[in-house]
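Participant: Heads up, there are several structures right after this.
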Structure I
């Protein structure tokens, strides 16, 4: 298990006080952990990582020993979304094969402990770049270039895993995966939408009519993006962790590459992509074309159908943001960050429409 690592010259991804509406019975969690992890010593301290928009992630410390606890968001969630058991199984299969996949320790499916299924994994230390470039890193285009390249190379490494390994093959059903994704995400849109949006209906039809044949089967992260990655706390740009494996599956690797491009903003864009951050526009970060070129050089992938997957990524992200926004509208969360997400949904839909012409 991970103990506290040196922080290096830059600020690490830090935890802070748990939000009032996202607290739980810490005594129950402590009793559960101590019964299963006898090496725990000292009092338990619980804090929270606040960077994500969906699953709740807690920083649990026993003396120098640090753990991470992940659970779904509060309130009702879409079927098959925020699946902590799925994430635990994915990391159990992948962590022995990839150095940037955190090690999972425990899965608890008893909601009486903290109110929902959760799992416990190791704590990784490093820097997570979210909507803004950390000032502590300075203005260093060469560092951003190294970070971007390590992010692409890690994706290529993920897709090089032998999907025929029994523990990996159990992670998904690749046959018909993209067709199920398109219909599934449109169904989620229908259930979560807070207003009518013809652009989303048109995109769903366009995607349904153009589903490509898969070129091969790979392990898919399914939400691969810059702010799901952690980098070393030095000037190396080395990737040390990838998080949020709860949608891991098997399918065409261009699903992940399209997702990365769908989140990746450039200076020529009319509006930022993803959740509104434009940090990837900064000098040094590779362009979307450079990302695709480096990935293809590393994997030998055929990128003929990449525009389809980039369009699907934008469509899917619009649905994800609407699912988060509707929870705020319904009063299922008081996190004020979610209020603005509703305005991003039509922007993403229009961006996707421009891709399809």
Structure II
């Protein structure tokens, strides 16, 4: 007798929602029940209840509240990843504690998050499109976690001083990937780093602070007019494009709302294009995990100007979208697991 096709093969994404708020559970139920191809298979009011239901329901995606009483979202996520690794979408709140817990969750294997504080509780349904899009994007993805040794400092050989700027672009799964790259750089590196990570407003500064705490190099959110310095990584603030410009003081950062027609702001394409144009053969572009194709056009400019290009491989990408499109466009010099990218940058810089 032939095997029964899975729900994903039949086009249905099975979702389990975990939230202590009855309002949020009801809102999510209405959102998912109104969406073709998504099936709400269960609800849980606590982490303990969720773990019991995951074992029997085997959902394709779990939505998980970050802040819950008793067994919070972090503890629940850890148990999920240990027993039943499943794509998890965190429902976060933009508070100091909420942002920190969300970033911890992304390092522990959660694939993405939605800021449910970005709209009032009575307007929760305004988030429906974002929630649906993210559930669909992570359903076929793979949860990744930091393993022992993934942050071990690279000191082999040092840099050659032939690269001024390394530009890095990432989307879904990017915070985890960045946390497996930046802490490997010794403080004496001879290049600067510019990063675009697709992320809601208010989360890029906490991300930078978390990466800085784990790294020898300096990591912070970029500010208008920053002069690039070796050993400093600047992350574009959410909501603003980041450009590389040059004047008598050297390479500088410019932040702008334009161009407004870009799907993402900040855009990896915008950053990569400016880095290729301004730094030329002394530039490097690194495209990490994420859905879509942002960064491919800009990476082509880096490649055409003589720069070096790297893409994360499929096996270590949470979502193999952005790197795949660049590889298929034949503009990538090396395809590597995320654990090998820092070493390759150091060897080539």
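Participant: To test your reading of the models, identify which of I, II gives -9500 for helix-only ellipticity at 222 nm (-39500 (n - 2.57) for each DSSP H run of 4 or more, over all residues; to 500) when calculated.
Facilitator: Details: I: -12000; II: -9500.
Attributed to the structure labelled II.
Participant: For relative contact order in percent (Cα under 8 Å, 6 or more apart), the calculated result is 13, so let me know which of I, II that is.
Facilitator: Numbers: I: 19; II: 13.
Traced to structure II.
Participant: A further question on this structure: If you work out distance in nm of label points 7 Å out along Cα→Cβ at positions 105 and 201 for I, II, which one comes out largest? If you can, show how the numbers build up before the last one.
Facilitator: Details: I: 5.1; II: 2.1.
Looking at the calculated values, the largest one is I.
Participant: Also: Where does the value 0.5 come from, among I, II, when distance in nm of label points 7 Å out along Cα→Cβ at positions 265 and 281 is the thing being computed? Working shown, then result.
Facilitator: On the way: I: 0.5; II: 3.7.
For distance in nm of label points 7 Å out along Cα→Cβ at positions 265 and 281, the value 0.5 is produced by structure I.
Values in this text are rule-based calculations from the coordinates and carry no lab data. The model shown is predicted, which means the values in this text are computed figures rather than measured ones. Cβ atoms are built from the backbone, for glycine too; each structure is taken alone.
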